[in-house]
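Please find the structures below.
No value in this document is a laboratory result; all are computed from the given coordinates. Treat the numbers as computed from the prediction; the structure is a model and nothing was measured.
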Structure P
Amino acid sequence: MKNVRLFLALSDQFAWARNELELYMRQVNQVCSGDPDADVKSAVCDAPALCFTPEGLLREEYDRILRESDMAVFLFGSRQDPCLQTLYRAAAERMRPSVYGRTEVFAYYGAPEAGETAAEELLAFLEEAEQYHASFRHIDTVKFRILLQLSALLPRPVYLDTSKGFCRAEDSRLIPLENVSEFANRVLRRSPWDDDGVFLPEEEKVFAVSLRMSLDDVRGGLTPAQKQAYRSYELGDDWQAIRVLSGEFFADEASLRQQEAPDRKAVASLVRRGRQLIAMLAATNDMHRFLDIRSVFRLIIDYALKADVELDAVYEYIYQWADGNRDPEAILLAQKLLGKQSYCADPENKAPLLFLAARFMLKADRYEEATAYYEEAKALLLPMIAEDYPYAYQYSKTCSALAGLYMKAARFEDAYAVCEEAVRVWRGPAEAEPEKYLPYAAGAYYQLGVFFEKTGRRQEADAAYAEALALAEKDPDSYGCREIIEALS
């Protein structure tokens, strides 16, 4: 088990937040408790002066805490705090490096009240920090940052998303987004047809920008231009953020283009910044920016493939942008990425890529190649779904597609085998966790019914359809079950 240790240090101005942050970290640990490889522990200090002896030396207890910490977050007030600044320096010196080879020490300061300004000495001190820092008006902004940064340090990333105005982790509602700076400072359109006031995709796009920035900060550090751009973005000034980030990106790309053998770290940094720029452009919802997004994407994936770095950018492009109108491009890129051992050595990378490649081959009527990709994907996905719920969809769709391809090729025994396997795989999970797996079990029985019907076994088809309908009616509002009910009613 990997114990991820977090140290939180608060200025006197934020001592009131200690209990709230401790409760929040217990919630985060509870969310992560579903991962047997992770256990999040936190220590909170709201009196920095007590960390030092009368002689100004760091007390042994706090020296040990810092040396055992994987991440530290410091909350400064709007005025000078010499003890907290000294503790910050001690953390930067003593903490053990993360898996990314750097000490993960982050700082935030409370936004000054109207008519006040933050102490110049404090701002100068924070500017020296390598990691991003910014002001905040609500403690939920800090909670949001902690969650995003922490997710990059866990052995297995926490599944984060936004829905109905909240940030969720593994389906647990944690933080109201209305109090988080980048959401509070922009008007996000709400769906007119949902009484719960669900945000339209703008919410997800703003979240994507924040997540990308936080991951880059943890993994490789941010350039001064990135920090400036994100501060503008937090304040709701999208176009200023894009101007700053794009200016640096294209200047550095022009410089790299002149080099015969660009440094791989420089290329990786360029690709990361390109992805951040793409996320910001997408969040503007300006359709005129579509060509800008594609041009930046194509630029960075070319660098990524040549330098063999940041290859998940290539997968992101294939997944999001190489759609049905560009199947030849999608197939070519998928095949190139499948040839990258550095990427495909991890089954969690290769299986989704095989799934996409198979879909593209199927659209192009290249059935034999589609079958081969689906078969390999299924072999990788089967052991993965027992450990990771998000792969359930891909495994289910893979079995369904394979059954259809086998029947098209008159491989009826193989078609039955894959349908029967899907039923066997989903029956138990659907009983144990129906809220997650019931639609997949219903779909498996439905596909088995299709097989029996197409092979002329009407009585067995009716029985399989009846089982599928009985399961679907237990969860009629889920997308997969609703489809089955409509098809069989």
Structure Q
Amino acid sequence: MQIQHCFLMFILISVICCKHYAETSVPLGSSGTQTQRDFFDSNNNANHYTVFIDSWDEHKDLNQATTTFGATISVSKISPDAIELAKGGACPQFLRTKNHEIFTTQKFAMSFSGNKTRGTPKASYKIKLTDKADSFFGMDSIILKSMWNDPSQLRESLAWHFFHEANVPASGHTYASLCVNNTYKGVYSIIEGIDKNYLAYRFKSKKGNLYKANWDDIGPATLELRPDQKYFIAAAIESRTYELKTNEEESANNYQDLAHLITTINGKSSVAAIGSDAYAKEMEAIFDVNSFLRWAAVNNLIASWDNYWKTPSNYYLYNLGKLADGSALHEKPFFIWLPWDYDNSFGIAYDSMDLIHASILDWPNLKPGTNLPLIVNLLKVPRFRAYYLDFMQKFMVSHFNERYVSSYLVKKWNFIKSRVYLESATPEGPAYTGRQWTNHQIYQHNEQASGIQRDNMNIFSILGFVKERSASVKSQLSQVK
């Protein structure tokens, strides 16, 4: 009863509006010359975003991108102390003033985003701007993730922060509230999509070949060698395991560079033995090895399994070309690893998965029988293995520890919790946004570090997971270094 009393008092206090802050308005369909960094600045907690979609036909089938005549999307921002939402889930009208609006257009299409959240009461969405003249902070799409599996609502935020801190090319992340037809749909993560805009901003060239790894026409994206050297059989590009996202009009030839990479990974491009220095040099000539190993170290620490580790899928490969200008993509390919999709991390496990004690070196052991030649073969090279283990150990000291993680979580949770709690009218009652977690479950998970068990899911609190996982990794490191 004491917890519920405190919780209800917090809800009462959190919805009190203090004062409004004016922002500079911008023309219709434009966010000026601001870039992705301006929107996704990980150190900037100065503003809350709200995405409004008005006059939208909610009976539309969103399995494909669709439009509604006369519908409008707009984005507003205010300072965190100016939260004011009406009871019953109505959206705050004061945000609609031009003083708060930073973007608006009627030229957009909307669809579901992701696989597991399709058909759930709180789905994820992708909003595509259909007019090339429109630019939302240098982007032409807005990806809204519902954080369906995550009772903390913080896992992706922390994961993307870690990758940025590890100097891994990674998407930006921030939060927004979503309002559709004046109904509050709750808090969402906004994730920076990996597309031509992302490539141009990150690498100053969007001319290279970008592949998205799926589980599709030839199975999982393991990067295993295929005897016929053919890495797609489906005619439709979107049905391919390695889905080409750029230069699609030349897709018949563009898989030559991917075949070259996979041949090299599997030690078949020359007589160099896997694990040798000659093999290491061949890999470094075609692949950003150190960046990948930093990703691998962090990904293993946070036990994010729904990617190359266990699925294997949910990652991107970008061939920038050795000349870094998009030319000679086949003659001199150079690939960069780009991570994706981090809601299943920091202790979200299904069935009997043991993420706490997952091996830091034997990656295939998480799913016996899986062949993962990229990580397995790289770790056979002594200096690559040393780099991976050293980075993992240093990152644990600097970031993957209870003190650092606790500080980050407190900051981010204080930033979003008012809007999270406003998805339900009571601590124990269902969220009217469709979120599967009650306010009290979220409160216990974040503020009391309590785990959650449901059906075949076992969800550690983030801090509880970091404590147990770091102890396991320290023990493993002491045995292999």
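When relative contact order in percent (Cα under 8 Å, 6 or more apart) is calculated, the result is 7; to which of the structures P, Q does this value belong? Structure P accounts for this read-out.
Comparing volume of the Cα convex hull per residue in Å³ across structures P, Q, which is largest? Comparing P, Q, the top value of volume of the Cα convex hull per residue in Å³ belongs to P.
For helix-only ellipticity at 222 nm (-39500 (n - 2.57) for each DSSP H run of 4 or more, over all residues; to 500), the calculated result is -19500, so let me know which of P, Q that is.
Derived from P, not from the others.
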